[in-house]
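Right after this note come the structures.
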Structure 1
Amino acid sequence: MAITSSEKQGSHTDFWNLEQQLGISIWKNSLTIPNPDYTYKKEEIALFHDLNFVYVSNPDKKDSCFVFVSDQTDFFKLFQSLPFLLQTYRCYLCNDRLIKERLSFLEDQNQFQAENSATRLLAQIIEIATSRNASDIHLESHPQSKKVRIRINGILEPLELDEELHDVLFSKIKLISKMDITKTRTPQDGHFPYTTGDGKKFDMRTSTIPGIYGEKIVIRLLPATTIRFSMEELGFQKNEAELIKKQIRQKSGMILFTGPTGSGKTTSLYAILNELISESVNIMTIEDPVEYRIENITQVEVNNLAGISFSSALRAFLRQDPDVILVGEIRDDETAQIAARASQTGHLVLSTLHSNDSFETLRRLKNLGVENDDIASSVKLIISQRLVRRLCHCDLDGDCQICHGSGFSGRVPMMEILEINADLRNRIAKGDSIASIRQAAVQSGFQTLKVVGDKLIKQNLVSAADTVFILSD
């Protein structure tokens, strides 16, 4: 029978005598228990949950098992069942947290190992998407069928499958995403973990929305493992990387990335963070959501239910002795004003903002209540960025394992960088027009997105058609 709370308050001596009578030893590793070397059956996992225990093979004796129990285990039923489950075993008493963690892990694994068509089909879709470096999976309801598209290099492409999609697949996704499967007329958000066949771990962010022909589900694929990449690896031009590195060495001020959704702003900010990571630097981020996990920095995720917003987190960060602050997006007046003040008081602030180009960012900041003097003294760089598909220099015979016959492999950042020099700082502080600030910047060497795009075309990195298409947005 399960040990009750009142029994736990009894004599410790009686408890240990009980363990001795049952032949239970103490598991001394408080951090983990061994991993299983085979896949459990559904019935086994159900029994683990019912009785609160787990067993694994003895690595030294293949015909023997370790049985892990805790003070929450139903010992009476367990010792009735064990002779029918295992021939030879040894019991260990461990922290109940270790058993709970293992059972939680088995639940995650079991979601994708269950033998049903919906699970197999979902796994197939995810494996294809991850193998082709897709960023999103779209499952859509149409009048006569359901279809799948995946976004690769910024472009949605149809995914042809041997099996038809049914409502049960949508229900499966909602179920493992911890959504209410009975609600089909209300938008919902959720997430679930997934580990690919080659061991890559992802946090799948799911969202549903009701359409006239049924629900649409979008799954965003976010790496769940620590990732570090450099500006050079992302395709920054040498002069761009050097200018950014020069500015971040100043250890204060604000660097802003601007551009439409999906233009790679956040990824570029992570590349800059990679240059700053050090044991001597306190880096803190507030993001919605956390897209990449990075070691040696503190990352916080927006949680409106818990009262964690961009502005509230930013205020809290300033009491945490930060050196570098990353704000995922400046959306409101309060966040903009706090970020501007923080960047003037010895903090390097990195963030993104939605505006059409670098110069419109100045107007956008003013609309958010940041004074001209504060803009002039805080902003160091404004980078307007777009992503253009990188040409794959293969023979396009369809056998290329990189581009899969598409002719493109990844994307290249195309960016115009507005450096706020002394002249521009004075003009911004005086409240000069955007047109006059733009003219002065061009005279001092500022290069527009079009100029940068032409250079990428000459380097044979991108196609002229793609560049024109991106700049027409």
Structure 2
Amino acid sequence: MKTLREFGRRLNQKLARRLEDPGWLRWSLRLAWISFVFLAVTAVACCFSYLFLPVSQHLPINIWVFLMIVAALRLLCLALGQLHDRAGRKALDAQSAERHFSWALRMTPGDPDIYCHWGRRLMVGSASESDRQRARDLFERAQHLQPADDLPYVELAYLELQQGNWREASRGFDMAYRLRRGVAWNDLPERIPNETPAAPIVQAIDTSVSKLNHDAQQLNFLIQGNYLPQRFKPLMQAYQELLRETLGQGRGQGHGPNLHLSADQQARIHYCYGRNVLIAPVPEFPREVLNPDFDFEAAEAAYLAGEPQLVVIDQMLQPDACEALLHFCQKSTIWHDDQRPGGYLGAYMDDGFSCDLLYQIAHDLRDAMPGVFKGLPLKHMWAYKYDSRREGIGIHADGASVNVNFWITPDSANLAPETGGLLIYPERAPEDWNFHDYNQDTQKAEAAVAGKEPIRVSYAQNRAVIFDSRLFHATDKFHFRDEYLLRRINITLLYGS
């Protein structure tokens, strides 16, 4: 059974990769339509012959074959809906996208995902006010069709963010996160959705020793600090037992999601693994959060005059704002992404890494340096938390206009003070490269910067690096103390597209 599931998973992945090719997608659509028309004509002819022709002239199709034809037509409707949905997302012009999405909804009416994908396509590029309103209508329709689905909330939150309404966006992301991962035991009433969140699922999973170790350490810290009650102690012990089992068997020694847990093993931790257990609420500050003594105008001038465009800001935030973010990252159980090599975990704006203080910082920073950000909306933000001594993130560029990267772990954690920060290469990703080329194809990125000397920005708490997002960059080598509260944490804000 396990081998069959693995075969099915690999087949789906291979098919999905094939359909990324426009040629494959186009031929798949043609083949699906030819099959659909042939079976539909056959079904209609069969019905006509049975209803209006003598028995001697009936088509040689019995009831079982007819039922198989009807079932095949239903499956082809679903396939055509998915293919047209994918084609709509990849369409180069708005007219083609609309045609594909319309056909997708004809084939699979009431599919909330298609409404969301259509709305997202309308927001691509410099969307007009009418496009944004139409996108909002599509998202709200999807929300009405499936009230407990988190995707419409996420898309509406991105729309609010694009329009500069960060408070509404924050509420939307919070609602989506709780629908997807449950309500924290300490959640504020206004952050709890009316719909019932998804229940934890017992299933086999691929994870990593880094993830299990982090979660065990975090639970221990939260229980010892009385942020979580003692009834969570058996969950922490279950994590520790799983770690001893896997390490004792010599499993999961590499980086990334190379540890497979059976359904029985995952059942011991499923109430906590990938769930919203605790959120440390961090509200908007009633005063400015940026350092009032820093000359942001001079930093802006240095950025605009630089080649490449980048500037380093020390003590960007007021100390209590930096401390509040550190507490948010240490206490909140939002570190769900362990699907990357390098011994680090990710938390993202649309999956838990969302609090009013973060949006306030992003908004105030844009206002403090208008020449750098040029009124661009916040596009995305995330944080990464690292093991004490691993590889970090390889060479890549980001799909945005301006990148803000800053660190919040105390300097005392860094055992190699000259490193631990960021390497920025004086080379922009070529304009004809797609997202996969410049963000995920490390070998291609390394070839692009071969022979180029990177600019090394060493680590410091509350130090920010603001730079052109298309510049190739990578995490510098680092060596931090091996303690939960001293893990290296960096935060990234992206502006524009």
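FYI, it's all coordinate maths here, none of it is from the lab. Model, not experiment: these values are computed from the prediction. Cβ atoms are built from the backbone, for glycine too; each structure is taken alone.
Identify which of structures 1, 2 gives the largest calculated value of mean count of other Cβ atoms within 10 Å over residues 263-270.
The structure with the largest value is 1.
If distance in nm of label points 7 Å out along Cα→Cβ at positions 295 and 439 is computed to be 3.7, which of 1, 2 is the source?
On the way: 1: 5.4; 2: 3.7.
Source structure for this number: 2.
From 1, 2, which structure was Rg and Dmax of the Cα atoms in Å = 25.9, 95 calculated on? Don't jump to the answer; show the numbers that get you there.
Numbers: 1: 27.8, 88; 2: 25.9, 95.
Comparing all candidates, it corresponds to 2.
Can you rank 1, 2 by mean count of other Cβ atoms within 10 Å over residues 271-278 and just name the one with the largest value?
Evaluating mean count of other Cβ atoms within 10 Å over residues 271-278 on every structure, the highest lands on 2.
When helix-only ellipticity at 222 nm (-39500 (n - 2.57) for each DSSP H run of 4 or more, over all residues; to 500) is calculated, the result is -11000; to which of the structures 1, 2 does this value belong?
It traces back to 1.
By the measure distance in nm of label points 7 Å out along Cα→Cβ at positions 343 and 463, tell me the structure among 1, 2 with the highest figure.
1
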